[in-house]
Structure P
Amino acid sequence: MKTFVPRVVDLLIAHRFWLLLTAVILAVVAFFPARRIEFDRSVENMFAPDDPLLKPYEKLKRTFGGNEIAVAVYADEELLAADGRGMRRLAAVREKLAEVPGVKAALGLDQPLGIGKIVEPEDEVAARVRRLFEGYMHSADGKIAAVVCMLIPQSDPKAPPRQQTINRLRTIVRPLRCGMITGEPVMVADGFHYIEQDGRRLGLASTILLGVVILACFRSLRWMIVPLVVVQFALLLTRATLVWSGLRLSMVSSMLTAIVTVVGIAMVIHVIVRFREARLSGLLPREALSHTGRLLAAPVFWACTTTAIGFASLLVAKVGPVRDFGIMMAIGTISVIVSAASVLPACVLWGRFDTDPKRTWGEELLDAGLKHVVRGVRQWPKTIGLTTLVLAALAAAGAFRLEVETDFTRNFRADSPVVRSYEFVETNLGGAGVWDIVLPAEEHLDWGYLTKVRRLEHRLRTEVVIESSDGKDSLGLTKVLSLADAVSAGSPRDLSRVRLSSVRNVLVNMGIDKMTLLMPALVEALHGEDPDRPGRYYYRIMLRSAERQPSSQKQRTIQQVEAICCEEFPPSDDSAGAEVTGFFVLLTNLIDSMLRDQWLAFGVATAGIGLMMLAAFRSPVMAGVTLVPNVLPIVVVTGLMGWMDLKINMGAAMIAAVSMGLSIDSSIHYVTAFRRAWDEGKSVDDALAAVQQSVGRAMVFSTLALIVGFAVLATSQFVPTVYFGILVSLTMLGGLAGNLVVLPLLLKLVMRDARCGAWNSGQ
């Protein structure tokens, strides 16, 4: 090992121009594939392929088109005016929406009985039909209109891009009073639109800010450009590798560019500080770079490896976007090593312009501060250790208070169109939580079956209760709707005496054939044949509930619905019985599983990184010493989230494993330098003082770069990205404190007895 590292470093320097040429060729080859990287926009990607929640949802989608529905809403005081003016305006809007490419059908209140009859105040059938579609096609006060746009599934090759369809729908509705578009496809399309914007904007912003930080810290144009070149080449390799391997970006991938940027720059900053020290000692540029490479080759390798392990630990997650993000960042971290090895030597040694990084203004104050830290560790070790343990324990206790965020709209900023439209629907149309019940059925329905369905619906409407804000019980479902309700609303006849042969005949026999003829898409969305299992028919009940309620309350509501459905339509040998599914159910369970995955991934990351530290330092004691300063900040930040009542979302659920992989880098550099000073014969105190002034300074600069880079994520339109950026920045800051205070304290503790007991110094 002692001869291998210098040999590799010398080879990289000797062949630096050939390596640079190879990098240029690779960049050209990777450029066009990197531009073709795509997003996986499916909801199913958020779950493991074998997740039991997926089967009912996939059945719902293929049989009824799932929730491929966008709802256009607008305000109209005259919607139910007796002269039909509001209905005529509704019909005109609906017809325009129906013509938008990507819309299969547009359904409105003007269709079931026609414009003239639906607004007749004395007509009993019209009144029942209005009540039937209340909350779906109009508000209870008759002043809000809603047009249900059934979209062509994205799996259909004829379907245009979803965002294009949503934008066209918005163009039609926006001029109307309070006009807006809402629904699951809208939320997903807008979410990925924000993510794509973030990917471009955040990458550029982090690059510019980090360039400014490096320029301010080292006052060298060359050394501002070098890390940026390393990062851009690493990003190009990462994106091209993702395309070549068939991976696609997901909901949390807007962080990809920013994180690769800060990982690469943090690594190069250690090179800058060591190179500057070597030049100040009188070495020529090539000698200084060779000396720097020999000092940093091993810690940089172990640091990048442990970072990759931290990200790779996310592979244990069941949530697709988190799992994909782990793969992407592991690839990105490895790409940083390849990029640095191939372009850094040539960029550093090419020409004589601005060769040396300089000391920043006020760096003397930093030197003095680092000396005071070491002095404090030497003078008050017990006080510092005990205080750290007590504060960490108090903060960590908040982890037991953590709750998950199941309101998916809170993944977007409050002023975004998605949130405003959901709030409007929640307030005016009786709840934005959309979910479904899928029942086994026959091809030909009879009144006996519909009677059984009506009994189930009655129980759902009356027995599902939640605790309201005033502590009293209130109904948990705001709407329950199926074909049985349409039949009852449209017929004054005694249904028990009618023999029905099909869904269409149900409606024709009931005297409401217009509903069948004018709204066939609605009928098809409520009863149909599973295309994957010919001869298997299913019946759909659509449910609505409040979206903005605590996770525990959502879970209780779902459990009540499942229990009632199981009693009325129990499973049998050839049928799964009633199945409860839909976007509301999926997302309620999604973040719960992410919280479990966070701790599992954190455990895997800690174990994997611990093994790498054992391999690097060949000492269980030193491996443990390296881990502690990085575990404590993660536990503290997670606990503080609980004390501050911040809920776990997709971004927050990843910070533990990711932060562990990022913050351990500084510890590796610190312990490696300390071991070198110790092997040279320095005392513990002298070794700590020397390391604090070299590695400690680089740690401050690199952590500053990391925090600036991650702080850019706080400007994202996607709230999990904001959470991730802020929480990782706080964890990095805590990691810096741990590595400057706790790590020296632990090293002093374990090294105080004997020179030979802490590790095997051979390499």
Structure Q
Amino acid sequence: MREKTASPHAEPTGELTFGVRGLHCASCVNTLEKKLLEQPAITTAIVNLTAETGFVRFDSPQLSASDIFSIVHAAGYTPVELHETRTSQEDDLRSQRNWFIFSLCASLPIMLTMGLHSNNAARQASLVLATIVQFSAGLIFYRGAWSAIKNGTANMDVLVALGASAAYFYSVAAYFGLLGTHHDVFFETSAMLIAFIRLGKYLEARARGKASEALEKLIHLQADKALLVTDEGEKEVPASVIRVGDIVLVRAGDVIPVDGEVVEGGGAVNESMVTGESLPILKKPGDMVSGATISTNGVMRIRATRIGEATLLAQIIKMVREAQGDKAPIQKFADTVSAWFVPVVILLSAATFMVWYFACSSDFLTAFRFAIAVLVIACPCAMGLATPTAIMVGSGIALDRGILVKKGSALEIISRLNVLLLDKTGTLTRGAPEMTDLIPVARSVDPAKLLECLATAESRSTHPLAQAALGAARKSGVEPGHADNFEERGGFGVTCSYGGFQLAVGNERLMSELGISLTPLAKKTSELTAAGKSIIYVAAGNSLVGVAAFADSLRPESIRAVTELRNMGITTCMITGDHADVAFIVAKQAGVHGFEAEVLPDRKRDVVKEYQDRGLIVGMVGDGINDAPALAQAQIGIAIGGGTDVAKETGDIVLMRSNLMDAVRAIVIGRATLSKIKQNLFWAFFYNILGIPVAAGLLNSYGIYLKPEYAGLAMAFSSVSVVLNSLLLKRIEKKL
């Protein structure tokens, strides 16, 4: 990624993501990014070799999309609309396959007649076939080389064009006797070199397709048709014509075409594409559904609330594309090396020729072949593919588990995490109170009857504790009765008439006002309060009949997640706005290293800064608006999927299932991805360090050397091996 330092008074107002055809290696990436940033209105330029996409951030009043496309064209590449990228990739794969088959078929006869150079017919056939291959299948390398040279750079195409041209034109000169009568031709070198590189390009294109298959799965999930409900009845229409407010009918087995609200009917919906959770979720009127999820049973009428680019799936696709186009910090090193790589290789090739021809007194042909082999074995492609392919595979694995990685660089950063700050409410805990205790004042009081009285009194209240009491009653199969004279007083509680009694359900202030003694349960309520629980008293007439305790309980996975984080060597700290006594209890239950209570949103951000000032890499997990400043400040912001939109927009990673164990899985994936990137870069560098000396003939005295055409094959497979090694990252799925 390349980025300018923008003026504080001139914020960019536009973003554009597009496909790019004609990218061959890391040098192409550097060239295009450089050309884009020469335009003053562009502040950020990111070109992804693996995904074959470009992303720019620019000042839209000064620049339009067509202007950006013109810059890309001028740099020697072909921009395409993003929706055309998949078709472009399929066309490229088919083209690479066809050109390889063509060049192989034309090259094989030359290879088979290598020993018949004294036969004039064989020499003529070799000339004709080599010329056809050189200026048909090989033409793409000349075009790429010319574009690079025109832009003042050198890329892989320059190396291939130089190597193939040297072999071909030397053979042509020898064929026509311009080099004397005893010079052999080696048309097979130029022809097979092009054929082998075409094979590598084809295999690389196939492997790239596998690396991006997670995104393709998402794109194919989108519904094409919808059943629109009109005054005349149901009508099948393209999903693209649905507008906000329209009602659509969804039957069992249908793909839901829009984001919306169930207004009638219900059924189970498979939301695995959003959450990674395989079990269907039951939907009823008032519940929200997401487009591209699948109705497994029942019939629903759904009112469209978001369509087109505003749907959850469209937003996920956009974020995945941006993440796969983002560059990890480690890629900067590879980009710097790649920028100098091709010129250095050309100098090494020239040095190889001079050493063999002048210093070692070898014949011209031997020195020439070694020089060509050096040119074609070295390739910056492998270095350019090392990081983006691993990030594409890693983010795809995360997506399958309901972990949305919004920035590709987040996978590298999260792998280096030292400290993880955890919000309490909604992150470690469920985010909603639950009734944990229901204690009758005496054995003579029936617990079921006590729960019925509590639920009856709270049945009309919207208070969170009232809703928790009703939820507990439903779980126990207790139905609230019908109360009269209902009165709710904020800050006190509820009074009503039920079953011939005056019921009072509320806090200590309400009981005191009504003159109801709390002494019979004073000891028990003190214990519950000390445990950080909220208390509701239940009185009938003038007597206390029981007490209910409520708490925001830990999520089932929280203790396991914190334990896993500790085992990974990551310091955990809970940070909350709740009272210290409640925070202490939750922190102890969860097993975190420490906690900070009664903090305001700005203080959460300050806590992040304090850890960062100690040189630590800090992550923050949260779900609320109050967590957004800390999520933004942390090197890695992890938003809980069930939280607020502000939190999800601020976070670098979104846990769609709202499961804290997914934060652990994100770290595991990040560490595996970084490890794979390091492997890729090591093998890319090691390959060139080892391959160039062999190609230069340093082991020739041991009978170990490379013909130029086989050097070309080795170069092609270096790129393929990097992509295939990235695909091995999928084995990490078994550990998640």
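What follows is calculated from the coordinates using simple rules that are stated; it is not laboratory data. Note that this is a predicted model, so its numbers are computed, not measured.
A value of 1.58 for Cα Rg over 2.2 N^0.38 Å, for residues 525-668 alone, calculated from one of P, Q, originates in structure P. In this comparison of P, Q, the computed figure 68, 28, 21 for semi-axes √(5λ) of the Cα gyration tensor in Å is attributed to Q. P, Q: which one has helix-only ellipticity at 222 nm (-39500 (n - 2.57) for each DSSP H run of 4 or more, over all residues; to 500), as calculated, at -15500? This figure was derived from Q. A value of 19 was computed for relative contact order in percent (Cα under 8 Å, 6 or more apart); which of P, Q is the source structure? Only one of P, Q returns 19 for relative contact order in percent (Cα under 8 Å, 6 or more apart), namely P.
Out of P, Q, choose the structure whose coordinates give Rg and Dmax of the Cα atoms in Å, for residues 77-124 alone equal to 11.7, 39 when calculated. Clearly, the read-out refers to P.
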